[in-house]
Structure 1
Amino acid sequence: MSKVEAKTSSIERVRAALSDSGLALEAVELDASTRTAPEAANAIGCTVSQIVKSLVFRGKETGKAILVLASGTNRVDERQMAAIAGEALGRADADFVRAETGFAIGGVAPVGHIKPVTTFIDRDLQQYEAIWAAAGKPNAVFRLTPDDLVALTQGAIVQIC
């Protein structure tokens with residue numbers, strides 16, 4: 001991490017990435033927690049399935065971070081995701097997540113990472129007009145469309161469960 005990145009807050013990195021994207025997207029901070037999908041849905045007033053869960057795994061062979069952006073109600077089939085990713089997946093602890101993405105668990109955004117991250121997007125998110133993703137803090141989110149999510153992350157749309 002560079003000195004500039006070390007001094008930039010998580011939400012500032014997300015806001016910069018959103019601004020740089022050219023899309024009209026804005027990260028907002030809420031009074032309520034958005035740390036979990038149910039908390040976020042309650043705070044926003046949407047369904048849990050419209051929340052983009054950011055799940056970070058560790059590739060067992062490469063040691064690289066693999067980000068799965070899942071609909072809030074879906075559970076990742078780790079065997080299926082391993083087949084898609086091309087390697088077995090391991091759990092990522094809090095230190096690994098922060099070192100690879102720059103975010104703490106509960107605020108991992110789909111953009112603004114401090115290192116490149118391989119990203120997969122849950123196909124189920126495509127059914128919604130609007131979805132909500134974490135914006136770098138456990139009470140910050142941004143509204144976007146599924147197409148925006150693909151454009152922002154360059155992630156592959158896959159069936160995760």
Structure 2
Amino acid sequence: MATPLPLDTSVFFKLVRVVNLTARPFLETVGKQHHLSLNEWRVMVVLASHPGVSATDVAESTGLDKMSVSRALGALERRGRLLRKDNPDDQRKSRLYLSAQGKRLFGKIGIAAKKREAELFRGVQKRELDQLGATLDKLIGALREQGP
């Protein structure tokens with residue numbers, strides 16, 4: 001007889017729980033106020049950090065599947081928050097940018113997001129955050145190597 005796994009105490013379950021607990025307030029406040037989904041926000045973060053990337057790059061950076069990225073990009077574009085420009089190096093891919101409206105929204109939400117992040121990590125020491133970041137980078141690297 002196999003030993004049952006205590007899934008609710010696993011590190012993986014705890015990671016999922018942290019994501020869910022931080023996503024819920026976003027959806028209930030910022031998302032509703034600005035008509036913005038969590039995936040759209042995740043895409044905006046990538047575009048603000050790496051202007052001119054492709055949709056494939058966005059999917060790689062966020063960990064979202066291509067269809068979720070495509071839907072988020074479409075919604076951002078319909079609301080005037082995204083600009084697509086031709087890529088002279090590869091006509092099959094567009095370069096993606098936040099529009100002026102997208103940049104303004106990102107700036108506004110980003111201030112609240114940084115405040116929320118500071119509150120979340122208030123009781124965590126810098127070395128603990130550095131270690132957590134290094135561990136998460138290691139996990140991300142391992143998952144990338146595994147592929148889909």
Structure 3
Amino acid sequence: MGSLASALVPKQERCIRPPYVRDNTAFEDECSGCEGRCATVCEEQIIVIREDKTPCLFFSESGCTYCDACALACEYGVLHVDFKAPVAATFEIDVVACMSWHHVMCFSCKDPCLDDAIIFDGLFCPEIDMSKCTSCGFCVRVCPTNAIKVEVNAYE
């Protein structure tokens with residue numbers, strides 16, 4: 001099927017939008033005439049274009065580096081490189097699914113976190129400090145039990 005970025009996926013209930021968004025309504029208003037350039041330039045290939053031609057992030061393979069490429073490629077001004085808004089998502093560890101919460105030594109989620117947002121109580125019981133988390137999503141793919149849950153934040 002090729003890369004996720006080139007695939008048209010059905011509209012889903014919960015869509016995590018790319019960063020740099022000033023006005024969420026602009027996706028529906030402006031993206032319909034676009035060729036999905038934001039997805040083609042994404043270095044991590046996590047931007048997927050839905051059937052309605054709007055972009056969503058999928059953290060199943062990688063995370064967002066905030067490289068600005070999607071915002072620079074956005075010809076309709078939906079994404080603004082001068083507006084450094086993070087990905088509008090909150091990450092949480094499911095303590096039932098997490099191996100560390102069951103006293104199995106695992107640091108899979110902590111290792112890729114460059115912002116030290118995943119805090120362990122001793123060797124076990126990790127939690128995500130959302131005051132440090134940049135919502136990059138790199139912790140999602142590496143979790144062996146899919147214990148990192150993503151909640152889409154509402155836009156203002």
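Computed from the coordinates by the stated procedures, all read-outs in this text should not be read as laboratory data. Note that the structure is predicted; figures quoted are calculated from it, not measured. Cβ atoms are built from the backbone, for glycine too; each structure is taken alone.
Just checking, which of 1, 2, 3 has the largest value of relative contact order in percent (Cα under 8 Å, 6 or more apart)? List each step's numbers first, then the result.
Values: 1: 28; 2: 17; 3: 25.
Answer by largest value of relative contact order in percent (Cα under 8 Å, 6 or more apart): 1.
Suppose helix-only ellipticity at 222 nm (-39500 (n - 2.57) for each DSSP H run of 4 or more, over all residues; to 500) works out to -8000; of 1, 2, 3, which structure was it derived from?
Values: 1: -8000; 2: -20000; 3: -2500.
It traces back to 1.
1, 2, 3: which one has FRET efficiency 1/(1 + (r/R0)^6) of positions 104 and 136 (r between Cβ atoms, R0 = 30 Å, to 0.05), as calculated, at 1.00? Don't skip to the answer; put the middle values down first.
Values: 1: 1.00; 2: 0.50; 3: 0.75.
The read-out was computed on structure 1.
Comparing mean count of other Cβ atoms within 10 Å over residues 40-47 across structures 1, 2, 3, which is largest?
Numbers: 1: 16.6; 2: 22.5; 3: 19.5.
Largest value of mean count of other Cβ atoms within 10 Å over residues 40-47: 2.
Rg and Dmax of the Cα atoms in Å computed as 14.5, 41: which structure among 1, 2, 3? Walk me through the numbers on the way to the answer.
Values: 1: 14.5, 41; 2: 17.6, 60; 3: 16.2, 52.
Derived from 1, not from the others.
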